[in-house]
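Just below sit the structures, each encoded as C-alpha cells.
Just so it is clear, none of the values below were taken in a lab; they were calculated from the coordinates. These numbers were taken from a predicted model, which means no experiment stands behind them. Cβ atoms are built from the backbone, for glycine too; each structure is taken alone.
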Structure I
Amino acid sequence: MTSPNTPLIASPAQGRAETPIAFIQAIVQAYALRDMDPSKALSMAQIEPRILKKKTARVTAMQMELISGAAMQELDDEGLGWFSRRLPWGSYGMLVRASLTAPNLGVALKRWCRHHALLTGDIGLHVHEHSGQAILQLDEARDLGAFREFCIVSVLRNALGVACWLTDSRIPLQATTLRFAPPAHRDSYKVLFEGVTTFDAPTNSLQFDAGYLALPVRRDEAALQHMLQRALLLTVRPYRRDRLLVEKVRHTLTHHPEHCRNADDLAAWLHLSPRTLHRQLKEEGASLQALKDAVRRDIAMDLLLRTQRPIKQIAQAIGFQNDKSFIRAFSQWTGRAPHALRQEAVAQKSLTPKSPRNPVR
C-alpha cells in the first residue's frame with residue numbers, strides 16, 4: 001500500500017473537505033484498541049485532535065490518504081481494526097497481484113473476492129450478474145461493531161478502485177446498497193459513491209454495467225509497483241478514465257466489420273446516434289478514425305508476421321482499395337514499410353539460436 005512518507009506538494013488540508021470525521025474517529029479507535037497513540041498520524045495529516053469531537057467536521061481526501069497510510073504502518077494492519085485479526089502490511093497489494101494475469105475484469109474480480117476470504121472470514125465478497133448489471137456484494141459474517149460503516153465503505157470503494165485501475169477505466173456506478181441506517185453524515189455519500197445510494201437495504205453492494213466485466217486487464221507487475229507507491233488513491237479518490245465505449249467500438253471493428261462501413265452503421269449497431277458516438281468517444285480521449293487505424297494496424301501486423309500472404313491481399317483484408325494506400329498508411333502507423341517489418345522479423349527469427357535436438361545431459 002502507500003507509504004506515509006510519500007512526498008506531496010500541496011498541504012494535506014488544502015482541497016475540498018468531504019470525508020466525514022466519523023472515519024477518522026474509527027481510525028483513532030483502532031489505535032485505542034492497541035493502546036497506541038494516534039498523535040503522530042493525526043499530525044502528519046494535519047488533523048487537529050479537537051475536531052474529532054465535532055460530528056459535522058470533514059477532512060480532505062489527502063488527509064484521509066495520509067492518516068490511513070500512517071495508521072496502517074503503525075498498527076501493521078491494512079484493515080485498520082475492522083477484522084478479528086490484523087491484515088499485515090501488503091495484504092491488499094497481494095490480492096491485486098493475484099488478479100494481474102486474469103484475462104478480463106470479471107475473472108479478476110472473482111479472484112480478488114476469493115482471495116480476500118483467505119485474509120479474513122469476517123466478511124465475504126462475491127461478484128455476479130443480473131439483468132445486465134454486475135453486482136459486487138459484501139456479506140457480513142460477524143458483527144463489525146463500531147467499525148461497521150468504515151469497513152464496508154472502505155472495502156467496497158477499494159474493490160471499485162482496483163477494478164478501475166486494472167482496466168484503466170472509470171467505472172460509473174448505477175447504484176449502491178448498504179444494510180446500515182443512514183448516518184448523520186449521509187450527505188457525504190453523494191461523494192463517496194456515484195449514483196443512487198440506498199440505506200437499510202437487504203445487502204451491501206455496488207452495481208454497474210455488466211459490460212465492464214468483459215474489459216481486458218491492462219496492467220502488469222511494473223504498473224503494480226508504481227501504483228503501490230500510493231495505493232490508497234484507489235480508495236479515497238474516484239478513478240477518472242472510462243474506456244467502455246472505446247472497447248465496444250474496438251471489438252465491433254475487429255469482429256463485426258460488416259457493421260462498420262461508416263459511422264452511421266456503427267452507431268446503429270451500438271444503439272447510439274452518430275453524434276452521441278463521436279461525443280462519447282471524444283470524452284474518452286479517442287476518435288473513431290484513430291480506433292479504426294489501431295484495429296487495422298493490429299490486424300495487419302498479425303497477418304504480416306503470422307502468415308505469408310502477399311501485401312496486396314493484406315491491404316484488401318483490412319479495407320484498403322490498393323496496396324499503395326496501405327503501405328503509406330502502415331508507414332505512418334509504425335514508421336516502417338510492411339515488407340521491411342516482415343523482413344526484420346524473418347531475419348531476427350533466423351538469428352535466434354535453436355536448441356539441439358539431442359542435448360548433452
Structure II
Amino acid sequence: MRLEKTDIISMSYCELEKIFAEKGVKSFRAKQIFKWIHEKRVFDFDGMTDIPVQMRMYLKEIFCIKRLFIQKRLESSIDNTVKYLYRLDDGNFVETVLMQYNYGYSVCVSTQVGCKMGCRFCASAIAGFVRNLTPSEILMQIYETEKNKGVKVSGVVLMGIGEPLDNYGNVVKFLDILSDSRGNNLSLRHVSLSTCGIVPRIYDLAELKLGLTLSVSLHCADDKGRSEIMPVNNAYNISELIQACRDYISRTGRRITFEYAVIDGINSSDSHADRLADLIRGINCHVNIIPVNKVRERSYRSARSGVRNFAERLGRRGINATVRRILGSDIEASCGQLRRDAIEKSNYNMDGGADF
C-alpha cells in the first residue's frame with residue numbers, strides 16, 4: 001500500500017522540526033528547507049542545492065509540493081490589476097487578485113473553493129461550496145502570483161472566494177507560516193481578514209491577538225434588512241456581531257473596518273446611513289463604502305452618486321468613512337465570476353458541447 005505524501009508547504013516550522021526530530025534528522029535541516037520554500041520560493045527538492053542528495057531523495061519519498069496552475073489570467077489596462085483563475089491539483093478553481101497601490105502590491109486570496117454563506121449580492125456562492133483550502137493552497141496563491149508577475153507583495157487581503165472564519169484552523173495556520181521570521185516574514189499588520197460575521201470565531205481570533213486588521217461585512221444596520229441579503233444574520237444577529245467587534249477591539253487594540261456595499265433600493269437611503277451611524281457610534285472603526293459588484297445572476301446595482309452621498313451622510317454624522325477605489329473594473333475583478341464561468345464551461349464540455 002502506497003503511503004500518501006505529506007504536503008510540506010502546509011507545515012509550520014515547528015511541525016517540520018518535530019517530524020525531522022522523530023526521524024532522526026538534524027534540526028538545522030528544518031530551517032534550511034523552510035527557508036528554501038518560504039523565502040527563496042524553490043518548489044523542487046532537487047533545487048535545494050545545499051541539501052545532500054540522499055536527503056533530497058528522502059524528502060521526495062515522504063513529502064509533496066503542491067503547485068497551482070494558471071487557468072486564466074486577466075490584466076487591467078486601466079490600473080494594472082491582475083486577476084488569476086488558479087486550477088488546483090484536484091481540478092477545482094479559485095481566484096486571486098493582484099492590486100497595485102502607491103505603497104506597493106497587495107494580493108487578495110481565496111480561502112475556500114466556493115462559499116456556504118449565500119450573500120445575495122456575491123458571485124462566490126453561486127457556483128456552490130466544494131471544500132476548504134489548505135494552508136499551502138492559500139500560500140501558493142501569493143507565491144505563484146509573485147513569481148508570475150515578478151513582484152514582491154507587501155500586503156495580503158483574505159477577501160477572495162470563501163469565508164475565512166469558516167476555514168478557521170487552516171487560515172490561522174496559513175497566517176502563522178506567512179508571518180514566520182524564518183520564512184516569508186510578512187508582518188500580520190499588513191494582513192486584512194474579511195468576515196461576514198461568524199461571531200464565535202471573531203472571539204477566537206481576538207484571543208490570538210495576531211495584529212491583523214479585521215474587516216466585517218455589515219452591509220445593513222438592521223436585522224430585517226441584513227437577513228434578507230446576508231443569511232448569516234439569522235445565526236448571528238447584528239447585536240451579537242457588534243458586541244463581538246467591541247470585544248475584538250478591546251482585546252487587540254486594533255481598529256475594525258466595517259464593509260458596506262451600497263445597493264440601490266435596498267440599503268442606500270439616508271435613513272440607512274443614519275441607522276448605521278447610530279449603530280457604530282463610539283466604536284474604534286472605519287467604514288469602507290463599496291459600490292456593489294455587478295453579477296449577471298443578480299439585479300443589484302449602485303449609482304455612483306448614491307455611493308458618494310451615503311459616504312458624505314456618514315461623514316456629517318461624525319463617522320469616518322471612505323469610498324473604496326474600484327480596481328480592475330474592465331476585467332471583472334470581483335470574486336467568483338471567473339470560477340463560475342470555468343465551471344459552466346467544464347460542465348458544457350462534459351455534456352458534449354464544443355471546447356471553445
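Figure out for me which of the structures I, II the number 208 belongs to, where volume of the Cα convex hull per residue in Å³ was derived from the coordinates.
Working: I: 208; II: 164.
It traces back to I.
Figure out for me which of the structures I, II the number -11000 belongs to, where helix-only ellipticity at 222 nm (-39500 (n - 2.57) for each DSSP H run of 4 or more, over all residues; to 500) was derived from the coordinates. It was calculated from structure II.
Identify which of structures I, II gives the largest calculated value of mean count of other Cβ atoms within 10 Å over residues 130-137.
On the way: I: 15.1; II: 21.5.
For this comparison of mean count of other Cβ atoms within 10 Å over residues 130-137, the top structure is II.
If mean count of other Cβ atoms within 10 Å over residues 74-81 comes out at 21.0 when worked out from the coordinates, which of I, II was used? So the calculation was done on I.
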